[in-house]
Structure 1
Amino acid sequence: MTYILGISALYHDSAACLIKDGEIIAAAQEERFSRKKHDSRLPRHATDYCLAEAGITAKQLDHVVFYDKPLLKFDRIIKTAMAYAPRGRKSFAAAGSLWFGGKLQTKEQIQKFLDFSGDVLFAEHHEAHAMSAFYPSPFQQAAVLTIDGVGEWATTSLSIGRDNSLEVIKEIKFPHSLGLLYSAFTSFTGFKVNSGEYKMMGLAPYGEPKYVDKILDNLIEVCDDGSFRLNMDYFDFPVSNRMTSQRFANLFDGPARHPESELTQREMDLSRSMQEVTELVVGRLARYARQSTGMKDLCLAGGVALNCVANGKLVRDKVFDDIFIQPAAGDAGGALGAALGVWHKYLGKPRTAKTGDAMRGSYLGPKFTDDAVTKFLESQQIRYTQLSRHELNERVADLLNDGAVVGWFQGRMEFGPRALGNRTILGDARHPDMQKKMNLKIKFREGFRPFA
């Protein structure tokens, strides 16, 4: 019996995943326990849950693997600083203190936090994304596309997955990044990078694509095969915490929106325009993947694969016969991909694609029995009513029909950022004020944000 723990941490969306003999036993993001959004710390609570789910301790782990290679990432930071010097000295000094203060000792940090004396393995970032998408997929062979901000050097990769192997066909490297371009617009429209991209995607339908040509003529050169290059005159992210330069602001009619200020039509139009550019690039990449690999199925991962609007267009356009998208497509899913990679790549274990869902619907988090819930409620002296399943369904349907908002809690928690029915807020979309009610009074977020 072989236990492998995968860890993603120290950037954003830290997570842990445990597999046993190639089967996913448990996976969870740290933020679901700490209640700190995008928690980047080593996933102590998520790891404790995974180990408890398997009934083991860290000392019984056979392998521990981290989702990227810190030394290669630091190599990028140093070479970028040298290439842009003397610009970015302050930014590099701040990054250096962070790296020398801990990130370069990732192996030792993990061993200490787990009390684990064995070796720690390291996967490459985009490799972990690719493995997270291909290995749990229902395909024995497929094209695998990963798109995000940046890993060590790669920002986009195309691979062919066959059986238990992945062969990288093509990569696009930093600073040319579709994910970072999207994040630049996220920042410019007044939202937080690595968090507000969902907001910009939700804002896009309120705008018009009036800036598409300006983006394609000035910011990004997109080739027929989907490969691209950014015009770095418009961006500061290689040398600063700022995403965009003054030239970017001049191109789009003034300074960036202040985060707390009112949204204007400009931000809506910018969001719509960048969304359409994203769909253009993703579509061309997918078509090239189909043509160059000859594969009829596609696997997707990386932060850009969380753009469900672009994904939906891929499905509607029938670029591939079938598409599998890793539900935890962002960095959290790297923990899962890295763990599966140890089993199939490092240990060389064979793989047979399952006709069912190897991700179990992404329901890989903790669950609680009725007895456990009852005991907790009674210990806190909380009043409750226990209903049969039929009574519960009838009651909830009546409440929703009357315009109430219901918190729905059942089974195992979802792994990844999407509410998939087990930890979900329910409301009746037929009520005209429901979106505003849920956004402002319950989710405490912008009124334009959409719901599934």
Structure 2
Amino acid sequence: MEAIKPAMHEPFCVDLKHALIWVARALDYVGMDDLHHNHRVAYTAYECAKLLGWEKKKQEFSFLAGLIHDCGVSQTAEHSHLISDMIPSESEQHCRVGFQALEQCDMLAQFANIILYHHTDWLHLQHAPISPYEKDVAALIYLADRLDFLRAKYLSHTQPDLITLYKKAISEELYFYRGTLFCPTFVDALVTLIHRDGFWFAMDSTHIETVPFSFSQLKWLHQDLSISALIQLGRFIAGIVDAKSPFTYQHSLKVAELSEYLALQMGLPKSTSKLIYVAGLVHDIGKLRTPDSILHKEGPLSEIEYIHIKRHTVDTAVALNMIFPHSNIAQWAANHHERLDGSGYPYNKSAEQLDLPSRIIAIADVFQALSQNRPYRSKLSPQEITDIMWPMVEQNQLDGDVYAKLEQNLNHCYAMSTALSLKVSEGETSVDEASSLVYSQ
């Protein structure tokens, strides 16, 4: 078995720029018919903020708000609806969901009000109970978001670079809503940008992702995190992933809880167990790239669909190596489908390449999935689960020592895996899953 490296000690090094970029990448894959929407909204807001003469800190803040503005959207059908019309119906739902997710993450809570109101028209936004600063950014994100709707509308007729042929038509549509949907001053600035070919030619995700690396005004982007903040970031990511399918609701959270519990039962230090909890939270981040139709399929997957599923572990590793560059979190999370006998995926690792945290998360993932309703079956009973998992132990796929701890505490683990209440790590405040917020205009 691969040795466990010493756990990181607080504060933890996290690349928050890469974290938000990857959140945007993951969200962009939700709307697979309209890739890089979040990137383009961020870029448009940033360029417009510069033209408006906003201070650099506000420019940088607007870019990041654009990157995560659709964090309340997890399904492709919902994204498709939002880009179906200039004023889509029921747009407030994803605003509320995003607001709630951001409110629970201290470092990102500063974006919560902006995301709540980023589909509120200019006339109503004036009366919203938020600061003038937040109104400015929310209004700019709304304008940038709707520009991307118009871009998609006109691109149906042409190639990306030829969108410049439609500058006049796009400008006229924006002017039609000047002073009603959109802030007049912001429309004037954006139309100036629209008439510059360079604005459109630079609207490429590869270029856009380089923008935040020059940011220097947002000090919190460069600060290391406490374990509490690390867990909050993990939960934010887990919430986006788990919302992608009603059949995987709370899967990441429950895998995290089970993994931490089993780690402690195995005698691992509390500090290591907390990092295993974080790895459990983010172990399926790569699934945001998996088509909804595959996740929702009732029945066995085809060979092609199974290949799509297997890819999520590699996407998870890539994302987490960027976000947590100096920890084992990426490795532990990405190993959850590897098996001790080399039959797992994506790298067919064998026992000597899989350390104890990786083995723990693998068992927690299998157990939780079997205890959860899926489109092709109902959740299984504890006995039915052990009837499936024990042969996997006998065949040297899953770790026998970790499984023994799970079986010794079977009823407790099953209750933990199936309960909707969110277990909270030390020092955290619980979340009321049923709480609802009134969307004010």
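Every number in this text was worked out from the coordinates using simple rules, so none of it is lab data. Because the structure is predicted, anything quoted here is derived from the model rather than measured. Cβ atoms are built from the backbone, for glycine too; each structure is taken alone.
Below is a table of values for the structure above.
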{"read-out": "Distance in nm of label points 7 Å out along Cα→Cβ at positions 117 and 141 derived as 1.2 - corresponding label from 1, 2", "value": "2"}
{"read-out": "For percent of Cα pairs over 21 Å apart, for residues 221-388 alone computed as 46, the structure of 1, 2 it came from", "value": "2"}
{"read-out": "Among 1, 2, structure where Rg/Rh (Cα atoms, Kirkwood Rh) as derived comes to 0.97", "value": "1"}
{"read-out": "For helix-only ellipticity at 222 nm (-39500 (n - 2.57) for each DSSP H run of 4 or more, over all residues; to 500) computed as -16500, the structure of 1, 2 it came from", "value": "2"}
